[in-house]
Every structure is written in C-alpha cells, then in structure tokens.
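A.B. asks: Each structure below appears as structure tokens.
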Structure P
Amino acid sequence: MTDLAKRVALVTGGSRGIGRAISVSLAEAGVSVAVNFRENAAEAGAVVEEIRAKGGTAVAVQGDVSRSEEVSRLIAAVEREFGPVDVLVNNAGIGLVRSVDELTEADFDLTIAVNLKSVFLCTQAVIPGMRARQWGRIVNISSGAARGAGGVGPHYNASKAGMEGITRGYAARLVKDGITVNAVAPSLIETDMVKQGVASSPARIPLGRFGTPEECALVVMMLVRNAYMTGQTVALSGGMSFL
C-alpha cells in the first residue's frame, strides 16, 4: 500500500458531507489537505480546525471550480502553501431536484458546469505536475445516478455519467505517467442533499440504512493507496445495485 505521508491533496467541495470525510481521512494518513469551498468559509474553516486539532495539516482554499480562472488561482494558492498537488479528489457537486417538466436550460448548464466541467478543469490543471513527478491519484465522486434513474433529474444523470466517461478517458491516457484515475459512485449517503430532497427514508436500501460519508472516504483512500487500479468505478449502494 502506498505511503501517503508528505503528499499534497486538493479536495473540491471539501467543506461538508462526503468531501469533509475525505479531507479528514487524507489528513489522518499524513497528507497535507487543501479543503476547497465556494461560499461557506465557516464550514471549510471548521474542517481545517478539526484536522489541525488531530495533528494534521490543512488549509481552506476558496474557488468556484466550474470557472477556469478560479481553478488556476486556487491551484496556485495550494502550491504556494504546500507544493504541487499529488492527490485530486473531484467531489464538488450540485443536485438541483427537478422534474422533466420543471428542468430548464439554465439548470442543465449549471449542473454540467459544476459536476462535470469542474472535473475537466481541475484535472487538466494538475496533470503537468503529476506527470513530471510520475505519480498522481485522481478520484472522481460520481453517483449511482450515472447508471440508474436517481431522484434528482436527467441533468444530474447526464453529469455523473459524463464524469465516469471522463474518468475512463483520462485513465487510459495517463496510466503510463504513473497517474491513476478512478471514480466512486455512492447512492443514498446520509448527506444534506439526500435527507432534504432525494430520499427521506432508507426503506428501499437492502442494507436497511443510509451510507455514511466516512464509508465513502474509506473507498477513496483505497483508491488513493492502490497503484494498480485505474479506470474503474466503485459502487457504494448498500445492495441497491451492482455494476
């Protein structure tokens, strides 16, 4: 298993839910973690304080990862603080619950920009450094909605299916540079998005409960530590579906 001590990670949307759990887990493994947030500085600051209280190293970095100029700025900020990014976790996302009749072009464009374009922008920004060091780990947080109906809407399905496609595309082209690219596809994890709009009850989950952000983080850590696994999507659904 790969020793992660002294590596540098950027977790987009790292201030809450799954992103927070991933940030904490990486820090516990000795990684210096940049916790990205778009608006809520207080939540990001709380994650950083939690990490530091446990003896870890972290910093909060503001930036809208759906915008190229802001991605360039936040990557530069991480490099000034810790050095080049070794581990990128593309976790930032938006889940606008819409019916087919309610869905607008603006909803679709925003969802694709935040959930999919951000993966492209952040990945492109870190590839040169990873390639120069011949080492890198990229993990994209997808969703069971990439293959199933989901409860958010077709715009969300499209964004997450695209994320899994871009995962395979980059994995095939970066494997010889020592860079692995994988995805995690959680379904009905106990986050605000799920509890406030997608599923009020875990009744349809065979395991009988929602998943936890920490269980997602365990899978991410497995992928970050594993040098042989690339181009894969790991499903995490409590038995609802099987890839």
Structure Q
Amino acid sequence: MSFLAPLKPLLTNLIMPPAGPLLLLILAGTLAKWRRRLSWGLASLAVVSLWILSCNATSYGLSQWLLKSYPALKVEQLREAQAIVVLGGGVNIHAPEYGQAVLGDAAHMRLLYGVNLAKQSHLPLIYAGGKGWGAPAAQLDSEAAVAAFVLQRDSGMRFAWVDDQSRDTRENAQRSWEQLSAQGIHTIVLVTNDWHMQRSARNFEQAGFKVLPAPMGYLQPLTGWDSDYLPSAGGMQNTRTVLREWLGLLLT
C-alpha cells in the first residue's frame, strides 16, 4: 500500500467528479462509430451522473449514508484531555496579499476552532501537518510552519509541538503518538472537519490515543429545492469531499 501512496492524489482526481464522468463521456465518443447504442448509454450516464453528483442534496445524503457524523464537543469534556491536536487541511501557496503561503480555508477554520478550545481549557495546542502526498513542488514550507506563523500573527500564541513531517492522516497519528506518549500525553481532543473525523479518530486510536472528537465544519443540511437539487460548483466539491473520504475509510 505504501508504494501507491504518492499516486493517491492522481488516482483520486481521476475517479472523482468531474473527471470520472468526463472520462466516461470521452469513452462514449470514442465508441460512437462502432457501438452507437452503447455510446449513447454511456453518454447519458455521464451527463446524468454529473448533474446528480453536483447537487447539494446528493453530497449531504451521501455524507449521512457513508460517513459517521459526530456531536459537537461539550465544554466539560475538555477536563478529560491532556492536549488539543489540530489536523492540517491544506495550504494556499499563492497568497501575494500576504507575501507568503497561507492556510487553506479548511485548515484555517480548524485552527480557529482549536484556538478557541485552547483558550477555554488552557491545554497545550498541537498542529499536525507536513507536506501532503499531493503537495506541489512550489510549496517550500510545511503546513505546520505556515500554521505556526498564522497562530503567532493572529493570536500571539505558540504551538506546544508541531508535526511538520507527515504526509497524511495515518502518519499524523503515528508521529503524534511517538512524540506525545513520551511526554505522558495519551488523551487528546482531536480537531478536524466532521466529515474527516471518522477516519482521523480511527487512525489516532489505532496509534494508541484516547480520542475526544471535536468536529467542526459540518456539511450544511438541506434548505430548499433551488439550492439543493440544482447543480452547483459547491455541490460538486462537497460530493468530491464525501466520496474521497469514504474511499479513504475503505483503503486505510
């Protein structure tokens, strides 16, 4: 499995929408001259699947069916923990307005929630994120280094420890256990998006931790037919997120 890890981003992007249905459409065009009926069937399947997979209703329904959702952390649960671990969620390397790389939206929201919990509990704050398997060559700094700069700049706080070497969630868990267990830390609050929590909690529990899930960034429930049953870029992105996470659960 490890030798396939560098290929995960490429393979995932080829399977996920819109690439998956578009490849199906290309196949339909290739077969049109010899297998007209099959070609029309594949083309219809590609178009219908693109529509369905681009709807918010689909992404929300799939999340409820394929992934486990977690209740929000209660303040009193913080008393059980020894540290707060925030999982990385991506870097935007092109941010000329800041003159350096910044955290992506998911990573930034995770960090903000982690800071909120740290202020309430006075627990040490830890960030886990190196350079992912799909990180571009232009990414010079680890995500943890970017997060440390953002944390210092925006709140004046510092991380108690960072994992700046890991390339995926499993490695986050393993490296965190190696470092934190040596300091007597075995019970953690784990901060990540709700849709990412099931796999993350499993990886950290397998590493040896007792995990108190602190989910955030929930997928939003349905609000109306016009926003939920018509295709949108946001709907497709949410569907990609859910399906990618489900594949991660199956393969790790």
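A.B. asks: From which structure (P, Q) was helix-only ellipticity at 222 nm (-39500 (n - 2.57) for each DSSP H run of 4 or more, over all residues; to 500) calculated, if the value obtained is -13000?
C.D. replies: Numbers: P: -13000; Q: -16000.
It must be structure P, since only it matches.
A.B. asks: When you work out relative contact order in percent (Cα under 8 Å, 6 or more apart) for each of the structures P, Q, which one comes out largest?
C.D. replies: Working: P: 19; Q: 27.
Evaluating relative contact order in percent (Cα under 8 Å, 6 or more apart) on every structure, the highest lands on Q.
A.B. asks: Say we calculate Kirkwood radius over Cα pairs in Å, for residues 29-124 alone for every structure; which of P, Q gives the highest result?
C.D. replies: Working: P: 14.7; Q: 18.2.
By Kirkwood radius over Cα pairs in Å, for residues 29-124 alone, the leading structure of P, Q is Q.
A.B. asks: Next up: Which structure, out of P, Q, was Cα Rg over 2.2 N^0.38 Å derived from, given a value of 0.95? Spell out each step's value before the answer.
C.D. replies: Working: P: 0.95; Q: 1.13.
Only structure P yields this read-out.
A.B. asks: Taking mean count of other Cβ atoms within 10 Å over residues 13-20 for each of P, Q, which is largest?
C.D. replies: On the way: P: 25.6; Q: 15.8.
The structure with the largest value is P.
All of the numbers you see were taken from the coordinates with simple rules; none came from a lab. Just so you know, these numbers come straight off a predicted model, no measurement behind them. Cβ atoms are built from the backbone, for glycine too; each structure is taken alone.
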